[in-house]
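Next come the structures, one after another.
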Structure P
Amino acid sequence: MTRDIIDINDFTILVEVSPENQAVVDSCQFDEPVIAVAFYGEGDVNLVMKYGDKEKAYHNTKGMAISFYADSIVDCIHTVSAKHPLECVLIATAVRNLKNLPNQEGEIFSELLHQLVHPKDHYVEGPRFLMTPEMLQIVKQVMAIEYEGKTKMMFFRSQMTTLLSHFFGQLAKMNESNIREEERQKLFEAKEILHSNLESPPSLSELSRQIGLNSFKLKKNFKELFGLPVFKYLQNERLKKAHDLLRNQGLTVQEVAWDVGYDSLSSFSNAFAKKFGYRPSEIRQ
C-alpha cells in the first residue's frame, strides 16, 4: 500500500493506493484525535475500525464517503481485493485545530458533524453516503495528477476544498430533507446505477426494482434530494461525459453520441447545444 501524506493548512490529506493484482491487508493509526472524511473512489475494500474490544466494519466501500472521529487507540484495517485495487482520499483535521480552520470551516464541522466534534468513544461513526458523480470525478483527478511542487500543492488545496464543499453540501441536503435514511441510501444507489450505465440505463421500473423502492417514491424523492427528475439527471450526466470525451479522448461526435447512449446524432447535438451553448462539433475549434 502506498500512502502519500500532504499537509495543507490545518488539514492532513492521505492519498492511498494499493498495488494491482495483489491482495492487501493494511493497518494504520492516527497520532492524535482527528475528524476525517474518507472518499473511496475505487476498490473492492472491506474496512474495519478496531478500538479496544469493539469494532465497526464497512463492506465494499467503493463510491462511499465515510466520516468519523478516531483517536490514537483506533486501528484502521483495510482488506483489499487483488482484482479491484484501492484508491482513497482521506481528509483529516485534528480536533484541536477546529477553531483555527479558515473560512468558517470549523463552524461547518461543528454544525454538521456535531457527534464527531463531541465524541463519546474512541471511534464515532458520522454520516456516510454514496458519493455524487462530481465527487467521484474529483477523486479520479487527484489520483491522475502529474503536477509537482508548488503547482501540486495549489491543485490539492483547490480540490480538497471542493471535495469537502460537496460533502457538506450533501449533508445539508440530507438534514433538510424529510426522506428517511433507509430511502435516502436507496436513492444514492439509484444515482450510482444511472451514472454507471449512462449508455444503457435501466428503465424507471427496472431501476425501482433494483433499489427496492416503488416508482412513485423513486421519482418524487429523487427530485427532492438531488434537485432534478431521474432522467433529467441522466441526460445531464450523459452530456457532461460527452463533453469530457470530446475534449480529451479524440473521438468523433458520432462515436461520443453512441458512447453516451444517443442513437440520433441530431438529438445529441441539439441537447448538447442547449446545455453548453455550442454544438459538439465546435468544441475543438
Structure Q
Amino acid sequence: MFTINQLSFGYNKRTGNLFQDFSLELNAGNVYGLLGKNGAGKSTLIYLMTGLLTPKSGNVTMDGINVRRRLPQTLNDLFLVPEEFELPNLPLKQYVAINSQFYPRFSMEDMQRYLDIFEMGNDLNVKLNNLSMGQKKKLFMAFAFATNTRALIMDEPTNGLDIPGKSQFRKLIGTGMTDDKMILISTHQVRDINSVLDHVVIIDQNKVLLNTSIADVMSRLAFRSLRQGDKPIFTQQSAMGDVVVVPAQDGEETAIDLEMLFNATIQSPESINQLFTASK
C-alpha cells in the first residue's frame, strides 16, 4: 500500500537531514506499531506519508500514487489522527454532515457502533467544545474508523485516554480492522498497544532497526526470567529478579513484551539484526 523510496528530508540546514535515503514498505492487512526514541522522526515520517510535508528527494506513494500530489483519490482513502487537534464549535451531527462527504465509504451506522465502544452515547446534538480532551479524542477516532479509509494513521492515539478508554481503544482496533486496511500507530505508550499489533517497525537515527511481524518476533525471541546459561540480548531488573530478552530455544513460546523488544533493539541493534536476518 505505502512505498517510501529513498526519502530525504530535513527541517533546516543547521540541523541537517532527519531522513537520508530512507526506505520502507507498509502493506494492507496489517496493524503496524511505529516505535522510536524522541526525535527519531516518527511524527515527521507520518506527515511525509500523508503528503503534509515535501521531501528533499525520494517520494512516498500510496498504491503507486505520490501522496504529495494530494489527489482526491488518495485523500478520500487516507485518514490521519494527529497527536494534537482542534474540533470546531459545532454539534456532532453538523460536524459529521460536513466532513463525512469527503469520504465515500463513511458509515453513520459504523460511527454509532464505535461511539458505543467508547461509551459516548448517542446524542448527536452534543456540542464538541463541551467535551473533555479525552472525549474529543474518542469521538475523533470513532469518526476516523467510520470513514472506512483503507489507510488509517494515528499519532499517540492513547494520550489523554483513561484506563477504560485505553481498553476501549484496543477493542476499537479489533472491531475496525479489515484485510484490505492498513493501520499505523505511532506511540511511546507501547503497553497500550501491546496486544493489538501484528507488525512492528522500530526506527532510530534514519535507520529501520526492525521491521517484522509479531509472529516472527515470538518465534525468534523469548521474554522471561533469567535462567542459568542464558546469554541475554537485553536485561531489565524487576522486583522479582532479572527479566531478559533472549533468542528463543526450540519450541519455546512466551508472551511478547513490546517495551522490552524496543529497548533490546535500541541497545543491541546488531544482535537483533543478525537474529532476524538469519534464515530469511
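What follows is calculated from the coordinates using simple rules that are stated; it is not laboratory data. Bear in mind the structure is a predicted one, so any value in this text is a computation, not a measurement. Cβ atoms are built from the backbone, for glycine too; each structure is taken alone.
State the single structure among P, Q that was used to calculate volume of the Cα convex hull per residue in Å³, for residues 169-248 alone, giving 90.
P
Which of P, Q yields 4.0 for distance in nm of label points 7 Å out along Cα→Cβ at positions 177 and 265, as computed?
Comparing all candidates, it corresponds to P.
If you rank structures P, Q by volume of the Cα convex hull per residue in Å³, for residues 1-64 alone, which sits at the top with the largest value? Walk me through the numbers before you get to the answer.
Working: P: 111; Q: 80.
Biggest value here belongs to P.
Computing mean count of other Cβ atoms within 10 Å over residues 25-32 for each of P, Q, which one ends up highest? Kindly include the intermediate steps, with their values, before the conclusion.
Values: P: 12.4; Q: 16.6.
Biggest value here belongs to Q.
Using helix-only ellipticity at 222 nm (-39500 (n - 2.57) for each DSSP H run of 4 or more, over all residues; to 500) as the calculated read-out, with -9000 as its value, let me know the right label among P, Q. Spell out each step's value before the answer.
Details: P: -14000; Q: -9000.
Considering all the candidates, the number was obtained from Q.
Where is relative contact order in percent (Cα under 8 Å, 6 or more apart) largest, in which of P, Q? Walk me through the numbers before you get to the answer.
On the way: P: 14; Q: 20.
When relative contact order in percent (Cα under 8 Å, 6 or more apart) is calculated for P, Q, structure Q comes out on top.
Between P, Q, which one scores greatest on mean count of other Cβ atoms within 10 Å over residues 33-40? Could you put the intermediate results ahead of the total?
Numbers: P: 21.9; Q: 19.1.
Comparing P, Q, the top value of mean count of other Cβ atoms within 10 Å over residues 33-40 belongs to P.
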